[in-house]
Structures are given as structure tokens and as C-alpha cells.
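FYI, it's all coordinate maths here, none of it is from the lab. Since the structure is predicted, the reported quantities are computational estimates derived from the model, not experimental observations. Cβ atoms are built from the backbone, for glycine too; each structure is taken alone.
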Structure P
Amino acid sequence: MSKRKICVVITARPSYSRVKTALQAIKEHPQLELQLVVAASALLDRYGSAVNFIEKDGFEITAKVFNVLEGENLTAAAKTTGIGILELSTVFDNIKPDIIVTIADRFETMATAISASFMNIPLAHIQGGEVTGNIDEKVRHSITKLADYHFVASESARERVLKLGEDPAFVFNTGCPSIDLAASIMKEPALNFDPYKKYGGVGSTPDLSNGYIVVMQHPVTTEYADSRKHIAETLYAIKDIDIPVLWFWPNVDAGADGTSSGIRSFREQYRPSHMHFFKNMEGDDFLRLLANSKCLIGNSSVGIRECAYMGVPVVNIGSRQTKRDRGNNVIDVNYNREEIVSAIKHWLNADKAKSSDVYGGGDAGKQIAGLLATKPLRFHKTIAY
């Protein structure tokens, strides 16, 4: 009996950490063959070259798709999606997968879903059914309707997918594969590497031995014109905080140029002695860095997911994670420097947050691989009644 070919498409830095343990489980499963396609910003140096970490982890890449159009605005995002449909369709025609797997809700994932659907290749979607209150939600729910298998990360997400009319027999609450990584880290959470030596970056190199905070703030697609103003509030909130700050570069979304230019301008003007800036970091190292931090500041979903499991305090800024399931580790604030400062001070003087399993308990990757191996291939569906 031939192995079932599972094509996983990774299009961005966060997508890899969201699916890494599933990739490993697929690779090791005796009934599955992993076909790994890396595309879009996951290939670009200025967004951290996630492809380098993928290869370092021992995964063989079946195909690379360069489809990001310069611009970092809504038009560029739409055109990047269009190019992705063209290029991915050719790749799928060449490698002929049995099932295609797409992750989450970024605009590039829509290209994967459309190509798979029109080519009549069964589509599996990881992290469907969540709500955030921005353009990602349209993309996420659209992919849910195009997908044949649904591997959701929480019970409320499962209920939402069912309300969208999906067949309960193909909707599975596996938890999030990124929690698998967090669970592994928390078994031995000590910070066992020097982030400056290992990852370089730019800026001062403050002593981290007495604690530090981490910042990761992305532009919000529906508010992209205000991205520079938004990042300025965070920068000025943290400017005079008396603790080292490790700052990570934003995703390639509409408004990323405003976020990036705001950071560069601030850095050049103030030369802050307590801040260091990184492009990217291996998933395991990033989670270990978070696990040892005083808190995470910004609007990354890592604060909602992995940090909930690890009990890392979070100051969540703005609307990007609106309505997502939360643990008790999150304080929500507006794009307002006073609110941000107040929330940071709260966490710096508070006990560590309690761990939450709202996004799973650490075995999502193996669950997903097992379902991909055993569920029947599904070429047609209708609305469940």
C-alpha cells in the first residue's frame, strides 16, 4: 500500500511554529509521506528567513514559491495572493499530493486554499474557527468553507466551525501544534543560550540576568494606515521602562513598512541603551526566551496561545487579537502609552500567571498526523444540516 502524500504549505514565519510538531509527526508516520512547500515571506531574509530554520530542523523542502510582491499594502497583499495561486497550482500539479494542509489565516494561505479547491485536492485547515475582529477573520472563515478537514485549536473554535455548517465528522479539536513546543520547553525552561551571540540583531546588549521583557507588535491590516502611529505609542511607552527590552520585527502585512520605519526612526533618534532588536529566532529558542521573560508586549497571537500555556504575562495592544480565547495571563489595552505603561508595571509587580490549556495540552501534532492517515479522502462536501 502506497503512502498517502501530505503537502504542507508554509508561507510565513509564525506558520512554521504553528505546524512544526505536525510536520515531524507526518514525517515519522509509517503511512504518510511529507511534501513540504515553503512560500512567500518564509523565504525572505528581511522577515527572518524562516526557511533556514526549517532546513536546519532536518525537513526536506519539496518546492519553494517566491510570490511576495513589494509594497506592504492592501493591493500588494491581494496581488501576492494572486501570484500564489498561479505558482502553487503549478507545484501541486507537479507533486500531486493526496491532501494539502494550510495554516491559520494569513492572506497567503488563501492562495493555497483556492488552488487546492479548484484542483479537487482535499484540503485540511489548521486553526480555523477563531475570531479576531480584523480582515484575517474573513480569510479564516473563507478557508473553513473551502476546507474538507478541520483541525481546530479550542472547543469554542470547534463550535464556531460547526455553526458555519461543517460536518461534525470532519471537525476535530486537536489543540494547537504550537502548544506541543511550549509543553516541551516547559519541561526544562531555563534560558540555555545567549540571544545576542546566537542571533545577532542590532542595538545595545543590556544584561538580561535580572529580567527582561519581549516586544512583538505587527500592523493590523484593517488599520494599516495607522501602523506607524500605533508602534510609536508602544515605543514611547517602553522608552523609559527600567528593564531590558528584546524587540522582534513585524510580519509582512499591509502597514509593515510603517511599523518598521517607526522602529528605525526611534532607534536612530534615541539610541536606547536598554533595547535590542531581532529579525527572527528559532521557534524553540523564542519560546524559551518568552518563558523566562517578565512579560510579552504587543499583539502577537503567541501571547494568546503559547504564553497562556506557559503562564507568561502579556500586555495585548489594540484590536488584532479581539475575541480570541484567553487564559488569565492577558491584560488588554488600547494604542495608548499610558495604558501600556500601567499594564507593564502591573505585571512587573505581579506573580507569574497560571498555566491554561485552552489551546490544548501538547499532543496536537500526533493527533493531526493520525487523522490525516486514517480519514477517508474527501473530494466533495455539502452543508451539514
Structure Q
Amino acid sequence: MSLTLSKKAMAVKPSSTLTITAKANEMKANGIDVVGFGAGEPDFNTPDNICQAAIKAMNNGFTKYTPVSGTLELRKAICEKLSKFNNINYEPDQIVVSNGGKHSLTNIFSAILNPGDEVIIPSPYWLSYPEIVRLADGIPVYVRAEKSQNYKISAEQLENACTEKTKALILNSPNNPSGMVYTREELEAIAKVAVEKDFYVVADEMYEHLIYGGQEHISIASLNDDIYKRTITCSGVSKSYSMTGWRIGYTGSSKELAKLMTSVQSHQTSNPNSIAQKAAYEAITGPQETVYSMRDEFEKRLNYMVERIEKMKYISVLKPQGAFYVFADISQTFEKSYKGQKISNVDTLAKILIEDYQVAVISCDDFGFDDHIRLSYAISLEEIEKGLNRIEAFLNDIS
């Protein structure tokens, strides 16, 4: 056959986080005691009140199509949440509920990009951003934020990266993988550039409830009316409510853009899952104690991990302020050898760790930093301790 497949699809990189997680799960299924630091989801069960809301929805026959952009009930609840927590005022027709955060981002870039439009992506970045941009015929433009900058880009860097083709900036705070949070002052400076250069800000705030050490979450759209008009605020229930598998994300934007995203979604997937929408409504409007208890447990794990890593050789870390990842610099290992083999890159290190020490870590080459690894603390403290013991043993074995 002479049939050819899509060049665009063939150019998409598989998710390295899903690949390493799948390998770790396969090893576990074969009876190997593997510690997986790759998890991008909380290890807690979805709170019972949320599960009960889903059961009730099914028992009541709430299993049919809903409006494409989500039920009015849920969109009203999201508006109230955005007003109270994020200090942003949206109307229900500015909200689009989708099948998870990735779907929300896909809707956004399908709606705003034309072929050749550029999207500025601060590095380190979540590895799916550039792939989603490319699938929408956009061009990723990377701006590197060094460790000395706390892995956050400056307004000056942003301005220097702008061209006449710049259509949007992706702003992820708290950040995956670094865990860093932009301050009000930093956001104000970035917003000034966005307004002056007249481009969109895609504000991915999925980890907004998971912030530690007294840090404050600021939504860039809340700063003033000019940046509000140019911002698409993205969030969801996956991380804060341990609902990753329920697949509910949402956006707040202008009415014009929300209408376009709804139109795109209507042909691609139609409405998000009806039962999951009822569960999401309960998550957002119901008791919030579980959110705070999970956050407190994550902070304990974070503090333990950073304290342990700071005592290890050949590895260093800046203490994260949010999310549930530690972004570790392992560049010092590149001058070392293991069993006569030079550790020449982060992929080699990750391969040694999983094969010889039964520890799965995420190589951050696909996150824009080829000398860092990402360690998730969305696993139990016991597993964290075991995994860090194995990483320390590896570091002690190299020379």
C-alpha cells in the first residue's frame, strides 16, 4: 500500500511521563519492588462525598447528553468559585467545561491559532504544551528560566521573545515541573508586556490549591481589565480533588472565545461526561476539608524530600512552592561514572535508576531541561523514603 499517515501526528512525541509510569507499573506487575516517582496524580482516593454525588447521578438517570460546554449548574458553580478564590468575574457563557485540562488547552489553541502563529512557552514547561501547540499549527517559542531565576521568566525575557507572530504566552503557576509560583509583582510585569504587545495569556492554574509555605496564588486575569480581556484562565478538579480519572477541566475567557471553543468541542467530543460533571459540581460546592488535608500531607512530604535531597551529593534542588513535584538538578553526575560507564545525560541516569535501583524518575529533557529530573511526592511517605534511599545509594556508588 502507498497510503501515508499524517506527518503532523507522526511528529508528536509520546509522553515520557506516561512511558516511564507504564514501565514502572509493568515491573510491579511482574513482582519487582519499584518505587515510582513519576506520578502526576494524588495517591488519595477521590473524596467520598464526590463519589456519592456520581452514584446519585447515575441512580437518577443523569446519563444523557448535556450542553456541549457543560451544565448551567456546573458553569454557575465555576463562576462563583472563580469569583471567590481567583478574584475573577465570569458569566456562565464565558465558561467551557471540557474532558480534562489537556482538552481545555486543545480547545484554546484550536480557537486562537492560525498556521505560523507563535506561542511563547517558558522553560521548564509541562511536556504536553509544545505538542498541543504544534497540533494546532502553532510554533512553540521557548524562553529559558534559569535556576538562578527560580525557574521563572522575567518580563524583559518575555518582551525580547516577542515577534509580530506572537499570539500567546503559556503561564503555568504553580509550575509543573518546578513547583514555582509567580508573585503579584512578577505577574504585573508580565501582564504589562502582554497588554503592550497585544497577545493572549493562557493561564494554566491547575495546581492553584496546592501552594505551600504561606505563598499566595494570584490569577493574572484578576490584575486589571486589560489583562483580563487577553487571558484564558484554565483549571480543573483533577489535582486538588484527586479526580484525575474523572476528566473535568474548564476555561474562563471572553464570550467570543468561549463560543468558538464550544463550537470546536461540539464536533470533537460533544459534552464532557455527565456523571463526572455532577461529581465536579459537588467537588467545587461541597466541603473543602479534604483539599486542605491533602495539601497539608503534600507539604509534609515536600519538606521531607527537600531535607533528604539537600544532604545528598551530586544533586541539588530549590524548594518548590506549589504542585507536588521536586525539580532536581543532577548535572554534577555527568562528570561521574557508574560501573565503568560515563553518565553522559539524564536519560542514561534514569535508565540506570530504574534498571539497577528499581526507582522510576522522570527525565526532564522533554520539559526543556536536559540536566534535571522530576520527582513526584504524590506517593506515600514510606515509598518516598524507600525511593530516596535507593537514589542516595546510587549517588554513593558513582565516582
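Okay, here's what the table says:
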| read-out | value |
| --- | --- |
| Structure with the greatest value (metric distance in nm of label points 7 Å out along Cα→Cβ at positions 283 and 307, set P, Q) | Q |
| Relative contact order in percent (Cα under 8 Å, 6 or more apart) - structure with the largest value, from P, Q | Q |
| Among P, Q, which structure scores highest (criterion: distance in nm of label points 7 Å out along Cα→Cβ at positions 75 and 227) | Q |
| Source structure (of P, Q) for Cα extents along the principal axes in Å, for residues 131-266 alone, computed value 39, 38, 30 | Q |
| Winner on distance in nm of label points 7 Å out along Cα→Cβ at positions 115 and 347 once structures P, Q are ranked, highest first | P |
| Answer label among P, Q for the case where distance in nm of label points 7 Å out along Cα→Cβ at positions 59 and 291, calculated from the coordinates, equals 2.6 | Q |
| Identity of the structure behind 18.5 (criterion: mean count of other Cβ atoms within 10 Å over residues 83-90, calculated), options P, Q | P |
| Label whose coordinates, when log10 I(q)/I(0) by the Debye sum over Cα atoms at q = 0.08 Å⁻¹ is calculated, return -0.43 (choices P, Q) | Q |
| Which of P, Q leads on distance in nm of label points 7 Å out along Cα→Cβ at positions 147 and 171, largest value | Q |
